[in-house]
Structure P
Amino acid sequence: MDDTALDALERTGVTIREAGPDDDAAGIRPGRVALPESTGEVAALMRVSAEHDLAVVPVGGGTKLHWGRPPERCDLLIDTCCLSEVVEHAAGDLVVRVQAGVTMEALARMLAAKGQELALDVPFDGATVGGTLATATAGPRRLRYGTARDLLIGITVVLADGTIARSGGKVVKNVAGYDLGKLFTGSYGTLGVITEATFRLHPLAANRRWVTFSLPGSPAGLRDLQTLAGALAAAQSEPSAIELDWPDVQGPLTVSALVEGTACADRAAAVQELIGRDCAVSGEAPGWWGRPVGEEVLLELRVPPAAAGRSLLAVREAAGDGGVAVRGALGSGVFGISSRTRLDAFVPAVRQGLDGRLVVLSAAGEPVADPWGETGAIVLMRSVKERFDPDRRMCPGRFVGGI
């Protein structure tokens, strides 16, 4: 970054500091780090970046800053840590509006004091609202409540040229007819900077019960798993989540189903009867529940729930004798995978004939030829990128197909 651009950034009045090792975006050190305190300050930074052709990477808690491909360049890291206010909580309407830098833990504590929650169960400590939306992360209860995309009802973003755009919530101002909330959720910062979000809330459940059982991780066990998962998902007891923990794919696995709300004990008993084998019923979650299976090496497998059993068998066969662990949502078909095997062999072996997608989120520096895999919507995605960021300055090259 030259002195002219740096002077222009400093004239915005936003705090600008030098970058350190903790600011690296997938291994790329930014030129400078900016700490804006409002949407207007983010817009001022983006206008300067547009004038001086600076590549920008937004960051929240930094828990997923190492995900995806390294950006082709990173002149300015916009850290949203100072965008940390709960702007409005309309408890009677079950709606909350927050700035992007609010951590999910802080938001959960504030809402719990009012008997409400944002039902996302984000698995990463320190994750922020903006980062959760940008990477579309959600936890076990996506089966009942959906994902961030489903719970988001309004969003404020700053586009690559510094334009402030709002969609949904109390103010509706779409950009050329786009649904900004859906576009920006899962966009990995490649379309603009999320600065505020409005969510639909739910009342906190009065009671919860986890029904937990084990199965062998053999092909026969995986067939039983598929049958049980389908039966649980369709059960009248309506589990909010059905999660799997498989710490070694050559060994046994554990499944836990969550029921919550009214008549919890009776519904848990009905789940236990449906399973038809020894179960543990507890008011406390298993220690692994809602936690990431790995962080340094982390893959995400998404398959139709009806194909979960055979997809997990493909993971088991591709793993060989190597250390591969799986944890995730049986009811939704979304699994995290941690692997100590060579990814350049393991990833293609799993993808071969897979009825779904395997994405390498984090590879701990190990080279992966194609972390995202084939994407049928790549032409449309490139068109959207061209519309929102024609100069390719927002996280250039970090997302699917080098977007």
Structure Q
Amino acid sequence: MLKGKSILLGVTGSVAAYKTIELIRLIKKEEASVRVIMTEASQRFMTPLSAEIASGDHVYRDMFDPPLSHISLPATADLLVVAPATANIIGKYANGIADDMLSTAMMAFQGKVIIAPAMNRRMYESPQVQKNLRYLESLGVTFAGPDKGVLACGEEGIGRMAGIDSIMDKIRSALTEQDLEGEQILVTAGPTREYIDPIRYVSNRSSGKMGYAIAAVAKRRGAEVTLITGPSALTPPEGVEVIKVETAAEMHQAVMDNFPMSTIFVMSAAVSDFSPVKTECAKIEKPDNFTLHLRKTSDILEEAGRLKKRPYTVGFSAETGFRLDRAKKKLTAKNMDMMVFNDVTKEGSGFDKDTNEVVILNRDKSGNIVEMPLPLMSKENVAAMIFDRISMQRERPDNE
């Protein structure tokens, strides 16, 4: 996601500074370069050597070592991130004070800025800090957090530095083209549960990872995203509207309620095909033999495909074995714009994995089905390829 990008990272005197090592590691993992500027106070919480080892580059502490580095570093950076950011550095930046290496570099930088505040809740809530935050926000500065929780002083409240994953997502968004701006994207994810009694249910192995990745990438690329999710242990992407459901009937209703406002609909949820004919109100006693009567659930994709006025609609076809013929049949029979096929028996693909290997299917202008096989890649990269393909098909439906 960040390959080839250059990030300038400022670290200030907060106890949260030790977390920055992990942030540096994750930035480097995504093949971006990171140069670190540390204030004098930050060195009480994190050693420059640690940052130097993590970044693989010189750590800058003195604006005269080397001379003019406070100008040359910002000039070559794609993004400036300050994490953690104390009330002091926020106040300096808001009021044009440049008296050390970091504050002068911030003043010289002319690109996108992300600030992750970290301080005591009383400091954060003070009128002075709030005024500075509002002013910087009006200038286009992006803030990551802060979060609520137990603070270093033992008090509880707002002021904790945002989680590293949250800061990373802000970084990715800042460096991603906003080509989905203006889109209203509806995504479904996860399994459904069809209850036999209050304790037992019929479900499947879906973790929701593919759908959550689709929602995260869509939001990162500027879309307004609604995520309808079945039961999942995953944390929803920041800034996404989340609707939690359990059963196929609840998911069907949530989709139909949000369908008319959407411009793109991605049905990646693994909705149960069957539900018990009768759900018992109390726990069923354990007999020697038990027969469970099932009925089909509503086919959300099929119903969506029948509508004359509908968003661009993407379905998923999870199969055991390379049954591409079944996915093609679904694409046509359910009148989809795109179908994403994956063989869940392949290594690295399928349920509860961070990677996937898929074939994207769509129809050209003549109605012929076009196959676009993708190699094994992260689910976020699969999501990115899906949206790239949607954009290409909308712009040049006959250019395959």
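Values quoted throughout were computed directly from the atomic coordinates according to the rules given, and no laboratory measurement underlies them. Values in this document were obtained by computation on a predicted structure and should not be read as measured data. Cβ atoms are built from the backbone, for glycine too; each structure is taken alone.
Can you rank P, Q by mean count of other Cβ atoms within 10 Å over residues 241-248 and just name the one with the largest value? Could the numbers behind the result be given before it?
Working: P: 22.1; Q: 17.6.
If we compare mean count of other Cβ atoms within 10 Å over residues 241-248 over P, Q, the biggest value is for P.
Identify the structure, out of P, Q, from whose coordinates distance in nm of label points 7 Å out along Cα→Cβ at positions 33 and 353 was calculated to give 3.6.
Working: P: 4.8; Q: 3.6.
Traced to structure Q.
When FRET efficiency 1/(1 + (r/R0)^6) of positions 105 and 321 (r between Cβ atoms, R0 = 41 Å, to 0.05) is worked out for each of P, Q, structure P gives the greatest result. Comparing relative contact order in percent (Cα under 8 Å, 6 or more apart) across structures P, Q, the highest figure is found for P. State the single structure among P, Q that was used to calculate distance in nm of label points 7 Å out along Cα→Cβ at positions 1 and 113, giving 2.4. Only one of P, Q returns 2.4 for distance in nm of label points 7 Å out along Cα→Cβ at positions 1 and 113, namely Q.
To test your reading of the models, identify which of P, Q gives 19.7, 59 for Rg and Dmax of the Cα atoms in Å, for residues 73-312 alone when calculated.
P
Of structures P, Q, which gives 70, 52, 37 when Cα extents along the principal axes in Å is computed from the coordinates? Computing Cα extents along the principal axes in Å on every structure in P, Q gives 70, 52, 37 only for P.
Matching task: 38, 17, 12 is the computed value of semi-axes √(5λ) of the Cα gyration tensor in Å, for residues 129-248 alone. Pick the structure from P, Q. Spell out each step's value before the answer.
Values: P: 38, 17, 12; Q: 32, 21, 11.
Clearly, the read-out refers to P.
Largest in distance in nm of label points 7 Å out along Cα→Cβ at positions 201 and 273 among the labelled structures P, Q is structure P.
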